[in-house]
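Trainee: The structures come next, written out as structure tokens.
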Structure I
Amino acid sequence: MRHYFIVTFGCQMNVHDSEIIAGLLESMGYTPANSLEDADIVLINTCTVRSKPVEKVFSFLGQLRKMKQRKQDLLIGVCGCMAQRDADLIKRRAPFVNLLVGPRNLHHLPELIEQAISCKHMVEWRDLNEQPCPPQFIKRRSSISAYVTIIHGCNRKCTFCVVPTARGQQWSVPPEVVLREVDNLITDGYKEIVLLGQNVDAYGHDIKDKQVNLAWLLRQIDKLAAPSKVRVRFTTNYPLYVTDELIETIGELESVCEAIHMPVQSGDDYILKLMRRGYTVEQYLRIVEKLRKRIPHIAIATDVMVGFPGEKEEHFKNTLKLMREVEFDQAFMFAYSPRPNTPAASMPEQVPKDEKLSRLKELISLQNEIQLRKNEREVGNIVEVLVEGKSEKNGNKLSGRTRTNKIVVFEGDEKLCGKFLMIKLNKAYLWGFEGELISVSQ
């Protein structure tokens, strides 16, 4: 019996890609290893958006180098964005790796593995222009919530971003393929569908039928999901593609949750222009205003970057001003990390590391105040929660999420997993809430 071990770095799309990889391996007869040491093949699914996950990968590869010296038949593969974008670097720093496969080419993994077993040199498949093949079998990590990728790649040209060179140009999965997968998941008893894309709201832009866009797709999915009381989420969104039609659709459809992730990156127009984001602060705020007018209780999450080349203190202060004005429910905050072969990496006026970290600390402190204050306003409310399993924070309690994607921890029997419950929010934290069970939702 051959065993596999997968290590995943990066975003939700990478997590889902790892589920696809696991499905491919199990279709070949591999079974999950109980530990890294028990594995016959180790695959690392990688992220190259920032430098930190790249260095984590090389650190882990150093560990695998020692393991391979003890176990010469061990197969080591690097998958995903680093394999696509940093192949030469991997070959130079980790020549013992057996295979490389890009994120659009995962369906070739079985033949690559067979090649790697039979030959002594590294094998690879890294074609950015290939259309990803819909997976036949996915080894999903959850029996409650399921990821469905609806669009691959990105056509934007942000000066800091590696996604177009790591995942290629955008390609929308045909709607009939998406709807068939969603229908099968609902039949299998899943209670939540999460639609994925680098810019998920660009869905349909490359499809000839002009009625096909994200709003249209959500309406088709709602016909399947609403009668079965299945939740629908979608992430991540490019701000200018959050149209009036999409906003109306979110507000109207029963299955679609009242939560949106919409990266702003900076609160200053000069920096946004340098980033080539394509919108102004005023345009972003107008979209936020429309969302909250149509869906008053919507939770808005964002990404924010500090220390972009050319960012002065006044530009950073404008970002703080935006954070105070919008009051995001959640924010993923980072210091700018130069990525090789991106326009921003060679821009003048690179911000010193200590200044970036100082700004990041101030930004996080402000957002923590806002986030806790917003959560405290919800204490006493009774909300619907989908139970996901045992709490990571307290194994004696259960954990679930509200429709607005807030975590709630409460006491309850494990038999409640996968159920919709009405929970009273008793105490607020940065990460979410402690609550108490009121009733099972009908």
Structure II
Amino acid sequence: MPAFLVLASALAAQQPAGVTAIQGATIITGTGLPAIRNGAIVIQGGRITAIGPRAEVRVPSGAQVVDARGKWIIPGLIDAHVHIGQSGGLYTRPDMIDLRKWRPYDQELAWIKQRLPFTFEHYVLSGITGVVDCGGPMWNFEMRDIAAATKNAPRVAIAGPLISTDAPPTLPTNDPDVIKPNSPAEARDLVRRQLDRKPDLIKILFIRHPGDNFQQQLQIMSAAIQESKARNVRVAAHATELETAKAMVRAGADILVHSVEDRLVDTEFIDLVKNRDILYMTTLFVEDGYRQVFNQQVMLTDIERKLGDPEVIATWSDLAKIPPNEIPGGIPRLPSPPRRPIAYDNLMLLESAGVRIVGATDAGNIGTLHGPALHREFELMLGAGMRPMDIIVSATKNAAAVMGKQADLGTLERGKFADLVILDADPLADIKNTRKISKVMKGGEFIP
């Protein structure tokens, strides 16, 4: 072989394979530590190999360099409470408003599955590189596999069918997303049915109605939690009342997927949640999403107009065309919210006590859009009193803990996946700037 070819081959072998360096941006790592000004991130093999001030980070020769001066970088956002099996549209919750006469429920479910690539892509375009589906039909496990094989999709963690104290009578399907066990043995069996599919979480839905036997409900739900923990599967619980939230934490739940809404939390609850290191989700907007659609007073944010699913949004106006007297039970009327909901005060009491807060939306419910809804949630968290830095940590580092992927995701640190969002404006100055997305990277590749 000629000498110059030998030299060329040797030099090529020394070049880093697929190395990218992003330079000049202000980097917000998601750890809660101060931002790195004029920073640099080196990425190879989908992971971060170096990060820090630009002057201290060696960029390998031959790396692809991205000039990010005048930009800000945050970790890829994670919406830790979504339901992909619900569209966010008017027809997706017949247990809330029964419109099956106008769109059969099986037709709605088929449309959701057909629309899956669009839904995935618009999560990523919204800066969201990870989601947690907090309970749905067994199809959820297939959906997780589809996401894993799709470039323009977020990383997905899931729970299967919700194990519930209450089963909606209006959701008949061969693949239910909510199942009510009638005994502790049935509850344990429902957990075991999911184990072969390797759920990331088991989801408990604890709803009380007047006249319910609370102790019996607690015994059944506790059996499901015990079975899950015995199989090393973490438990997420829907328990929006202070009494049920306490009961679920005492029974061993790891995550509370909603704010406590019925009354102010007390010292006992704060200590319980703090000492057990419970992850506490916000979901401040979801009720108002229903209210806006049912009252026909929808107010979209800029990013919702840009990235919300237009076909979903279009269904909301269908309600004005349907005679209310033809809707079984009529249109639900939600009372006007107080000027400052109790959930806001509870959020701040827990956040000030050092509880790990997780910004999350419950997207898929009527009026709460897949993707851009997380940015609206940030605005409400700010209104409750949280600082922008802490909001970002809640939807990155803490949300990765909900996924069970905190070793690989959630912060911009050496060794972790290069999931990040490049922004055109400073989110620490205004949390709305998380909407000013320049580029999104997942696993070291820019998307789309």
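Every number here is computed from the coordinates shown, using simple stated rules; none is lab data. As the structure is a prediction and not an experimental result, all values here were calculated from the model. Cβ atoms are built from the backbone, for glycine too; each structure is taken alone.
Trainee: Just checking, which of I, II has the largest value of distance in nm of label points 7 Å out along Cα→Cβ at positions 162 and 378?
Mentor: On the way: I: 3.4; II: 2.7.
Once distance in nm of label points 7 Å out along Cα→Cβ at positions 162 and 378 is tallied for I, II, the winner is I.
Trainee: When distance in nm of label points 7 Å out along Cα→Cβ at positions 34 and 402 is compared over structures I, II, which one is greatest? Write down the numbers at each step before the final one.
Mentor: On the way: I: 4.3; II: 3.1.
Sorting by distance in nm of label points 7 Å out along Cα→Cβ at positions 34 and 402 in descending order puts I first.
Trainee: Shifting gears a bit: From I, II, which structure was Cα extents along the principal axes in Å, for residues 234-329 alone = 50, 34, 25 calculated on?
Mentor: Values: I: 44, 23, 19; II: 50, 34, 25.
Here the read-out was taken from II.
Trainee: Which one of I, II has mean count of other Cβ atoms within 10 Å over residues 258-265, as calculated from the coordinates, equal to 22.6? Intermediate values should be presented prior to the final figure.
Mentor: On the way: I: 22.6; II: 18.4.
Derived from the structure labelled I.
Trainee: Have a look at I, II and say which one yields -0.96, -1.49 for log10 I(q)/I(0) by the Debye sum over Cα atoms at q = 0.11, 0.14 Å⁻¹, as calculated. Walk me through the numbers on the way to the answer.
Mentor: On the way: I: -0.96, -1.49; II: -0.85, -1.34.
That value comes from structure I.
Trainee: In addition: With relative contact order in percent (Cα under 8 Å, 6 or more apart) derived from the coordinates and found to be 22, which of I, II does the value describe? Display every interim value, and only then the final one.
Mentor: Details: I: 9; II: 22.
Answer by label: II.
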